[in-house]
Structure I
């Protein structure tokens, strides 16, 4: 899902720079990710056209020559053979190196300032490259960078669920369970993994934060890594994972929870997990989860789905 934002007039002669926030869902888009895309656009044959595209996201850090140019040809080293050469495609993608290139927005702006004419030629637009006013491009690039960084920070999608109607302490984390129903009709059992952050439990400023979320919805079952942090969301392939509830407890019981919490962005919480305490608590968590799931079936025919929508009180 990409979200076009209000873009100031970031133009330089024939070119326009367009910044969008993008939220990718695992198993819907390419992979779970979030960040911004920056398109270098111009009118081609009377139509606004993306000439170059830069993905500046948490994971996807890449750039594409001619994302709308159907006459592009794949290029690659001879040693890799014909599979890399001569086949028509729409655009050619290259990856940034997060180690060597550093921050993707900074790298993109520096690259545009130094290599834009050559990149436009490579993308298949030599006439636009020849007509380029690089002085004007360099004048507007600082504003493009400022806008891109603002969108990256301001438009990040995060969610704040309720903590659950049944909460089970397990050392430095807690499990929260609840039955959820969205206004659109989807819903089911939700499992929240919670931790107290940003202070000791005696402090008035300590914040109980949801670090993992598993929404076992009957239609769109999915889970979140760091719903209050990066919020990388993955939808299950229900052809392969026919019972997401069983899948969740399989991960917990096989002690995958620490690695999942690290991926969510909380390595300190993962380091302090008490595996024995979690194993002891999980028995009751699983028993209650199955009871709530069965209650939903009795009420609605869907596991864990209550009759009425459940407003997200935490978001009020």
Structure II
């Protein structure tokens, strides 16, 4: 059995003249939770739909569980769980009705006890109709429906979007506790970087359809740094240091965002540039992501930013 559960090779999608996904190459191993992140319009949802065979690629290919995405068989689809962005469920159905409907597609693998346990964990009445549920409750039903067939691969497209903090945490704890059975693999797209940081082992960063980073979460957090250099007089006009992403001058201080630059290189540059001292600023994953994907010449939105 292959240890690569999801792979893409040169996966590309154009909508007319607009490029949505640009030669995406990925290999996601069995048994990990992988965070899939990018700004709005970065191409995450398009990439996911291509992987699932819901869209036809302009070029390239993808494979899920060893099967080409353009020809996923019913047997392969039964091994895949999918939670859509916005949790699109039949609003006129009750939870029990949806359970019956979904179970029919998985006659041999549906776990009745597992579904019931999840619904009880989320404190949801099975007789209640979807149209009477909150956004958070619909998210919980979506997760239960996706997990009850015991999928080997679970793909979730922004499942916590629109949920309040308490419900998001409950949702994620449910996911961690109930998904990570032996050999299960998760691709988890989210705009909320705190959620990705909480559950993911690996991270994929996509920007304008282009793969910018694919590594362990720990590697990404170690690679992206913000360093503040303090000078006795004026700051240097030119900054020449490996891995420079952004440079910001504030009076006698120089704030650099770096990627892949080790502490020794930073110390050597500080000495050569004549800095009195330098400090590596602790950053959250959200801060690192924003800096990593921000345009090089980002425009200021407010006049006070020019100070």
Structure III
């Protein structure tokens, strides 16, 4: 873990130092408003057993220097759970070193509804950095991040893509077939499973007064989580951009969990249990298809 922390710190410092090497281009500062719909939230090839679709509105300010700040509100449209499920605040810096290398560094804070079923709901925020190389025939990228849940997690994504563009700069169509390979430690999954374990048993057992529990993933360390294929498509007309992105995730390495629980009954007595708390979905991993569609305008 210490090596990962040091490596990520060096990576972020290098990203910031790249500013001094950046080619200065004439750019303008601008605002961007975005509205998009995601039919189900998937994270590292995992999702909740209940679909978590989001309708998200975002407003951001992008300074010509590369710095930006934005806020987003995600509404969960459901006949049984309609609610504002997530508020996000994001600040970062996009940099360009030369015609080949570019990237970004950013921090993101999440405010989840306490009753959220999102697979990411145990994560309170992230710090992330990326470095991309445009080799004409192929674009390669590496992304390294720290996410903060009940314990700190480390994530890495390796990516490859190729951009196809048709039309002119202010009006045209593009598509960008991509593949991502995602790695992560598993603390976020322990926290999420532990929270759901307590909720489930309190609801199903009226004689239970409270539950104190600790969940541990039986496989520790940096783990290959999934392969993810996507084809981002975009149509630009002046300052308007319409986009559509289909995703296909292939999860790897099932995560098994064990929970030690102390249950306090309403009569004051206690029960200690150790159970296999692995969710059904993790025991029966399947490939996932999901879709995002949206529209944004710059002004």
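Computed from the coordinates by the stated procedures, all read-outs in this text should not be read as laboratory data. Note that this is a predicted model, so its numbers are computed, not measured. Cβ atoms are built from the backbone, for glycine too; each structure is taken alone.
Quick one: distance in nm of label points 7 Å out along Cα→Cβ at positions 75 and 283 came out at 4.7 when computed from one of I, II, III, so which one is it?
Clearly, the read-out refers to II.
Comparing mean count of other Cβ atoms within 10 Å over residues 43-50 across structures I, II, III, which is largest?
Greatest value across I, II, III: structure II.
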